[in-house]
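What follows is calculated from the coordinates using simple rules that are stated; it is not laboratory data. Since the structure is predicted, the reported quantities are computational estimates derived from the model, not experimental observations. Cβ atoms are built from the backbone, for glycine too; each structure is taken alone.
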Structure 1
Amino acid sequence: MRVHVVFPVAPPRINGIGDHSAVIAIGLGARGHQVTLVSSESAAPISGIGSRVAWHGQGDHSLSRLIDVIVADAPDAVVLQFEQFAYGARGFNPRLAWLPRELRRRGYRGQFVLFAHESYATPAGTLGSVVMWAYQRAQFRRLVSLSDSCVFTSDEWARRARGLAPRGCVVPVFSNIPVAPRGVDRSEFGLASSDVLLAVFGGLDAERAEWLRQATSGAVAADIAAVYVGRHRSLAQRALAPLGSERVRFLEGLAPEEVGRVLASADLALAPFPRSGVDPRRSSVAAFLANGVPVVTTIGPSSGSTYQSAWSAGAIAASDANAGASEYASRVVQLIGDRSARTSVGERGAQYYEAHMSPRNTVDMLDRILRDGPLGERARSVKGRVR
C-alpha cells in the first residue's frame, strides 16, 4: 500500500512526534508499504522513505499544500499525526477539523487514519483557557468523527472520543531514545561507578520537584548520586539539593544516543506524577523501561491499562499518585536499599516494554488498521454527530 505519514515537524528538528513519525514510517516500510513522510522543507531524507513538503518553516500552518499533495499523490492511506499546537497558533486551525471531508470533496478516496497524541486542553479557570478548550474539543471530536480509523496514545483520549470512532485503539507512546548497553562507564559524566545513581529525565514542574526533593531527602547517603537530563535545571537543582551539589550532574542539549547512554548508566529512575499518575504518553518513562532501568513512578487516574498492567506485572515500582510525596519517598528509599528488587524491576520493565510498548507493537497495530481499508461513506455516516 502507498501510505503518507503526515506531521509538520520531522528529524533532524528535535520533536517527539516528529521522531515518532519517522519511526512508524520506517516500520511500515519494512512491512512492505510504500511510505512517504509529508512534512516541512527542513526534514532530512530517510533511506527507503519518500519525502514531500507541505509546510515551509516554523509558523506555517496552512493546509493548502498538504491537501494538494494528498490529492495529487492519491495514496491508499493517510496517517495524520495529531497534536493540537502543531497545526495552528494556540491549537486553532478551523480548516483542520474538516480536513478529511475536504480531501474527499477533492476526490481523495483512500483511508484517513487519525493518530491522536492528545485530545484537548482542560480548562484552567480563565476565560482564555475555556475558549481554547471549547475550540480544541470541537476540533478533536470533528476530526475523530470524520476519520476512518483512530489511534489514541491514552485511554483518556479514547474515552473522550467514545461514540465517534467505531474503529479505534489505544497504543502507548514508545521511546524515541536509542537503547544503550547497560553498565556504561559513569566517569564520562564525572560520577563514581560505586555510587547508586538516581536518574531524572524530562520536564519538571514545581510540584514534581517537591516530590523529588522529599524522596532525595530520605535517600541521603555517602554512596548516592544523581543525574538530571532535561532543560529545567533550576527546578532539578531544588529537587536534588539534599544530595549535595558535588554528587549531582545536570545535562542538557544531548543527542538522543548520548541520552540513552546516560539513562543506561543509572541504577534507579525517579518519575513521580502527583495526582494524575504516569500516563502512556510519557516517553521519558518509556525510555527508562526500554533501557532496563528500574522506575519508581506513581499510579493514578491517567495511568490507564498500560501502566496499571505494568505495575501488576512488577515491571515498575509505584505508589498511589494521591497518597502524597511521603509515600512516594518511602518507595524510593526501599528500592535504593534493595539491589535485588531493583534488578528484578529493571528486567521485567524491559520485557514489558518489548512486549507491549515498543515501536514494533505500534507499527503492527497500524499495519492491521491500514489493511482494513477505508470505511466508505455509508459506514462513516452511522458514526453519529459531534456532540
Structure 2
Amino acid sequence: MRIAYVGNFHNFGNSVATAGTAIVYLMSELEEVDGIDVFCAVPNFKKEQTFVSDKVKIYPTFDPRKPLSTINLYGIKWKNYDKIIFNILPTAFGKSALLNMIGVLAPYILTKFGHRNIRVVYHNSTFTNDVERLGYNSRTDRIKKIILSKVEMRMFESLPVYMPLKIYVNRILSKKNKALVKHIDMRYFEAIPTIYINALSRKKFIERSKNSNKTILLHGYWGPQKNLELALENLLKLRSEGLEFYLILSGGVNGNFPDYVNRFNELVKKYSSTIDERLGYVVERDILKLFKRSDLVVIPYNAPGGHSGVLETAIAFDNSVICIKHPEYEEQSTGLDGIVLTDPDHFHEDLKMCLKENSQCNIKTTINISEKIDRAVDSVRHLLE
C-alpha cells in the first residue's frame, strides 16, 4: 500500500507538525504500508535532528510565505496512491487566508476529480471552537469565519474527516447529522516524534529520577488565550507562602499574535523572581528530556484551541498535571490519575495541594513506552480502512 501524507512534518512547517509526524512514523510501522510520500511545507529555517523511516520520502510542496503556493497540491499525481491522508486545521498552511483556504479546499476538490480514498485529520473547526476567545476577533476574522464554515461543511459532507475529540464530532453532527465526521484516538501521538528521534521506539520502559525539589513546567506555544499570568501570579504567591519548587518556563510565542510578544516579555520580566529557568523554543529531541525532568505540568489556558498537545505529552510521560477545566481537557483526562481539573477561582488552592509532598500529584518513575506506542499504532491503522 502506498500512502500520500499532506501536511506539516518535522523540520517542514509548524502547525500540527508534531501530530502529523506521529501519523507518518506510526503508519511506517504497519506491514501493509510499503511507502509514504510526504507533501509538506518547504524546510524550516533551522533544521533539527530528526528520524525518518526508510519507507518515507519527503517532497516540500508549499511555502507558508507564498499565498498561492498551496495550488501546487493540485498538480500531484494522486492516482498513484492507495490512501491520501491530510493532517490540517484552518490555519495549517501559513498566515495568509488565501493560502489556507486553497489548502483546506484541496481534499473536497480532489473528491470532485474522483479521488475517493482521501482521509482528513482535522484538529479544530469554526463549528467546534470559539475563535473569538482564541484571539481571532477582528472584523476581517469574522468574515473569514463565515467563509471557512461553508468550506468546512462541504468537506464534512463529502469525505471521511477524523477529529481527535469526541465532543468535536458531536458538535458537528448536531449541526449536520449527515456529516462524515468520525473520532480518532490520538492518545500519546504528541510524544511519538521525541520518542523516535531519541531512538527509544524499541524500548519497553524508560526511567526517570525523582527531584529533591518539585519541578514545575509551564510549556506551550504562548498566546493571549493561554492565560500565562494566572499561573505565574499564583506561583509567586505560593512561593511567598513558603512553598519550595523549581519553575521552568518554555516554548515560543504564537506568530499569529504579533501584539502578544510584548505582553509575553512583560510577564517574563514581571515574574522573573518566580521563573527559575527560561527556555525558548524547545527542539523536538529535547521534549523528552524536558518532560522527564518535570514533576508537575501546569496548563492555565482560558480557551482551548483543540486537543491539547501539552496535556497529551504530559499524559504520555506520566507527569502530574493541573489544568483549567474545559470539556476538551475533561475528555482527554477521563479515567486517568494524577490530573487535577480546576477553575481560576480554585486554581491557587488546587495548585498548592499539588505541590505538597504527599498529594495525588506525585510523579511516576517508570514509563511504559512500548504499551503506548502499540496503542498509537492501532489508532493510526483506522485511517487506512
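Comparing structures 1, 2 by percent of Cα pairs over 16 Å apart, for residues 168-207 alone, which one has the largest value? Intermediate values should be presented prior to the final figure.
Values: 1: 62; 2: 55.
Greatest value across 1, 2: structure 1.
Figure out for me which of the structures 1, 2 the number 96 belongs to, where volume of the Cα convex hull per residue in Å³, for residues 216-319 alone was derived from the coordinates. Write down the numbers at each step before the final one.
Values: 1: 112; 2: 96.
Computing volume of the Cα convex hull per residue in Å³, for residues 216-319 alone on every structure in 1, 2 gives 96 only for 2.
When distance in nm of label points 7 Å out along Cα→Cβ at positions 80 and 240 is computed for each of 1, 2, which one produces 6.4? Please list the in-between numbers first.
On the way: 1: 4.1; 2: 6.4.
This figure was derived from 2.
State the single structure among 1, 2 that was used to calculate FRET efficiency 1/(1 + (r/R0)^6) of positions 48 and 352 (r between Cβ atoms, R0 = 35 Å, to 0.05), giving 0.40. Could the numbers behind the result be given before it?
On the way: 1: 0.70; 2: 0.40.
Structure of origin is 2.
Taking distance in nm of label points 7 Å out along Cα→Cβ at positions 176 and 304 as the criterion, which structure among 1, 2 has the greatest value? Provide the component values of the computation, followed by the final result.
Numbers: 1: 1.7; 2: 2.3.
Once distance in nm of label points 7 Å out along Cα→Cβ at positions 176 and 304 is tallied for 1, 2, the winner is 2.
Between structures 1, 2, where is distance in nm of label points 7 Å out along Cα→Cβ at positions 40 and 328 highest? Please report the intermediate quantities before stating the final value.
Details: 1: 3.3; 2: 2.3.
Answer by largest value of distance in nm of label points 7 Å out along Cα→Cβ at positions 40 and 328: 1.
Assign the value 2.1, calculated as distance in nm of label points 7 Å out along Cα→Cβ at positions 64 and 152, to the correct structure from 1, 2. Write down the numbers at each step before the final one.
On the way: 1: 3.6; 2: 2.1.
Checking each candidate, the match is 2.
Which of 1, 2 yields 0.96 for Rg/Rh (Cα atoms, Kirkwood Rh), for residues 32-191 alone, as computed? Numbers along the way, then the final one.
Working: 1: 1.04; 2: 0.96.
It traces back to 2.
So percent of Cα pairs over 33 Å apart, computed for just one structure, reads 30; which one of 1, 2 is that?
On the way: 1: 34; 2: 30.
Answer for the origin of the read-out: 2.
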